[in-house]
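Any read-out appearing in this document is the output of simple, stated calculations on the displayed coordinates, not a laboratory observation. Computed from a predicted structure; not experimentally measured. Cβ atoms are built from the backbone, for glycine too; each structure is taken alone.
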Structure P
Amino acid sequence: MKRRNFIKLTGASMVSLLAANYMEAEGVASTVIQLPDAVSILYGDNYFMMGSSDRQTWTYKDVIVRLKNNKDSVAVFIQSPSLPLKEIQLSWKYNTRKEARILGDAWERTYGDVGFQPIDTARKLPWYCVEHGEDSTVCFGVKTGCSAFCYWRVSGDKLELNLDTRNGGNGVLLGTRILRAADIVTTKNTGNENAFATVSRFCRQMCEKPRTTSQPAYGINDWYFAYGNNSADLILKHTSLLAPLATNSSNRPFSVIDDGWSLGSDYARTNEKFPDMPKLVGEIRNLGMRPGLWTRPLLAKPGTNKNLLIQKGEGQVLDPTIDENIRYIGDLFRLYKQWGFELVKHDYTTFDIFGKWGSDMNNAMTAPGWGFNEPSKTNAEVISNLYKAIRDAFGDAYLIGCNTISHLSAGMFELYRTGDDTSGKEWSRTKKMGVNTMGFRMVQHKSFYQADGDCVGLTTKIPWEKNKQWMQLLAQSSAPLFISAQPEAIGAEQRDFIKKCFTDASKDQPVGEPLDWLSNEFPAKWKLDDSIVAFNWD
């Protein structure tokens, strides 16, 4: 697509920010964003405007930003030989419709905080931005696997895309490298396509090579009734309790051992409650389930050389830019595979690196003034390299990314925990963290990864009529279903319903669609396997 095909408009609407020429993608129109009206860079504490004669090449001192058209996207290339670069900001003029509602994604998990909302100029919209009005849905985003943390901002007269290129809390030192920071993509609804279908299609456009499971993943996890107070005996009792309820012999469920098995922060060694992990793996298989394990790979074990740690605060976190650490992490996952585990859920890497949960990152992703041992890589590149090391070490076995970066996990891990923890103690937490994330991240399901909305904490503390609905939504939406079942909470009714839900969850189904997601932050009306189901979450 040549530059002359771009329309130069002032005060344009969001729709007119899309190029005039259309390419065919999946049988519907795909569009490319116009070139920006302004580009700025952030280094130090100030933004500096860049200059351009053609809106394709922008310069400030020795910093160069180039925009290149690539069929269905616009690639952003950055050179900064000497300046420690923190951000690139691209902006376009446009007029937002007053009635428009805006949807963005999240850096990692959601925290009951996503949904279609009025315009908020202070709100960062990670990865993509969706504007929905009465008769149109317009999407702006970046392709997955990018080399910068990208977020959008919308105001009454401007659309901004910020590409965060920090290394830790400092500006990245690119030196002679040319950084392909991101590839911008856009689309809008076509014909009678509703907003859910448009955004789902857009997710497929953002992720060219998704990675999902060969069969639906489901099973059990001990966390939401044991909360770390587990043992090999408890795992076997939990597995024995629920394995007979899974009747699909061609797709057996997983039994995931959660936190509590390791020797402190040494995730290569088990404690006395788990004396023989390979033996336990074999016993889980003999009971009819597939073994899975939880781990925290960036937490340093006792006695680790301080030079191997991230030099930030008092944390004991391995610096993933150091080769010795990457080898150690790879060895962990090779060990888990040697033990016989077919799935590993790895957790905490985002918090361990940045010192913040995703819900606290709106103002800044991390504290200023620190950097990795290798200062020439952006945070996104550092994290992608860590994920690749984990992926390579564990081979074709399944990985669940928990507290990992969504746009960097897509195409890398088969399953992705989309929301913060549900609960076996408080129904309000399951509603907030589970129902909300299912409502607004099912558009990513099977397009990025298998979207895991987290467990059913089936305990005596949560009303059965609420957990029954939550279990049904997970089981019939085609999303992964994992159950944490306290034995005291399992009676005849629960057994029968779990059996039905395991059967549903074990087979391929259409992606569940939240029908009231445009107006309800906790969608209650769903299309599940061509049937309309109304839930009562209150």
Structure Q
Amino acid sequence: MKPKPFLTILTLAAFLTTQAQKLTKEATYEISKKANKGYLYEPKVDEANNELSLTYVTKASGRTAKFETYKFDLNFNFKSVEESETPLEKIKGYRSDKGEEYTLQSLTVEMNLVGTLVLRRKIIKRKWNWFWGGYDSKVQLADKIKPRTDDGEKLFYMAHTEQDEKETILVLAGAKVSKEPMKQYQEVHIMRFDKELNRIGDEVINFDHPQYIVGINTADNDEDANAEDDVLVLFAPMGGRSVGKAADPDPTNYTFVRIGYDGKIKERIAIKSKSGVFNGTMFVQSGNDVLILGATGKEDDYYNEKFSSAQPTSDSRDGQNEDFKAKGFQVVKISGGKAVFVSNNTLEDFEKKAKTPPSQKRSPEYTGKKFRVADVKIAPSGDIFLSGQKYKKSNGGLLGNNSGPVIKYEDIVMMHFGSDGVLKASYGVRREENDKDASMSANTQMLTLSNDGSKLYWTIMEMSGFKQEKELGDSKYKFLIYPNVSVIDINKATIGDFVQFGQGKTDYFLNNKYPWLPIGNGQLVYLGETKSGKTLWFAKMPLD
């Protein structure tokens, strides 16, 4: 195929000297109709040979796939285009040892009204899907059992993580004894079962007082998940009428437990929370250190009194109780086998330290209501950044009151904590796009550190709409998003104005699957395209 000679290189110089975020180069290139009707399978960067390759799947059938690969230098100058046909087993992501289809036999948990642990076999059939370049999964449930302790007692379900690729499951459950109703919250079993429902591991965590699981981080159950990651769990003491005298008199006595994928306990660390209610559902790992973040309530309340109806979830992004109104936000750092610090920041702190971009008049704030986390970044200084978005939920969807809840996403807020977990600033942003379409989904956000670690580039993906298109004959929706970028001065805790990229005489929108390229060298490279997808757009932003 002869490529069309449509290449434009633009070097930008008309920026104010005060703007830290600027593009140093843009380029566009028109791809073929076949590539446009296919999809971008993967970008590759070869820095040693100064080459960027973009490979499109143009046809996939039988045991082979056809490709068009466009090659550029790292300044986006076009070099060549190549057509190829490749056997399926040589495709990245395709598992030659598994084949186009493979089957796993694993386990899941079946819930019941009284909380008794019920395990159920599941058969997972995975099939390679060219539409997105990975395996689709179909799950079929089979027989089930109710595991018991060695003493013959039933078990009360608390939490679990499914290790599908290992065909095992790790479960946290309490010993369920009718004469000792609180025992199930004090004797917690960490059990691992294989696909034959054999118990291949069982360790016990004993507590002096009943405990409730606040949060647990588990890997996603797909073929790319790392089944050997540690499982992190946060426990809170239980209280209230149902617990009575068995309750820990101090509701702030939390406990952190680190568990290996094999079910072995690695760490058990006491945490003195600054609040009785600490919704610590977010875990951030940095080497062996762990940050636990979450909203807080009243100092003398017990966690289960506010969240007892909710089950702990994996990496819960927006809390577990929609009616909970936070009174602050706590940061806990686990390092060297202990809680290094526990820092609670009140809503008054957020109000006093609220900041906005200079040209923005209104000041959105974190008010303790519904808030969904988008990204977390730790700077070399130890400063902690947590960006997220406020939202509202109402009953009734587009098809009427019985069509499910409607979520409307609103202003964006970033929390900036020092290395001690104390709030330094709360940056509130009014989104550029605020129509009905933009409010239907949360904004993707990306936090990127500057080369010297003194600044943080905050990219908010603004959605100006969406369109339906076909890739390899299959219909899909493409979100029309563009980057809006601001810079945070970490030492001064200040924020600059946002700058939009890709929007102008010709609008370019980021590729939904690969919005930026891993070129590195102290820069961020956006990959976009026109609304039709016909013309590629490259944009290079230095991380000075």
### Summary
Comparing percent of Cα pairs over 19 Å apart, for residues 63-126 alone across structures P, Q, the largest value goes to Q
### Query
To which of P, Q does the computed value 0.05 (FRET efficiency 1/(1 + (r/R0)^6) of positions 119 and 359 (r between Cβ atoms, R0 = 35 Å, to 0.05)) belong?
Q
### Task
Can you spot which of P, Q the value -6000 was calculated from, given it is helix-only ellipticity at 222 nm (-39500 (n - 2.57) for each DSSP H run of 4 or more, over all residues; to 500)?
P
### If relative contact order in percent (Cα under 8 Å, 6 or more apart) is computed and equals 15, the structure in P, Q
P
#### Entry: Origin of the value 40, 29, 18, where semi-axes √(5λ) of the Cα gyration tensor in Å was derived from one of P, Q
P
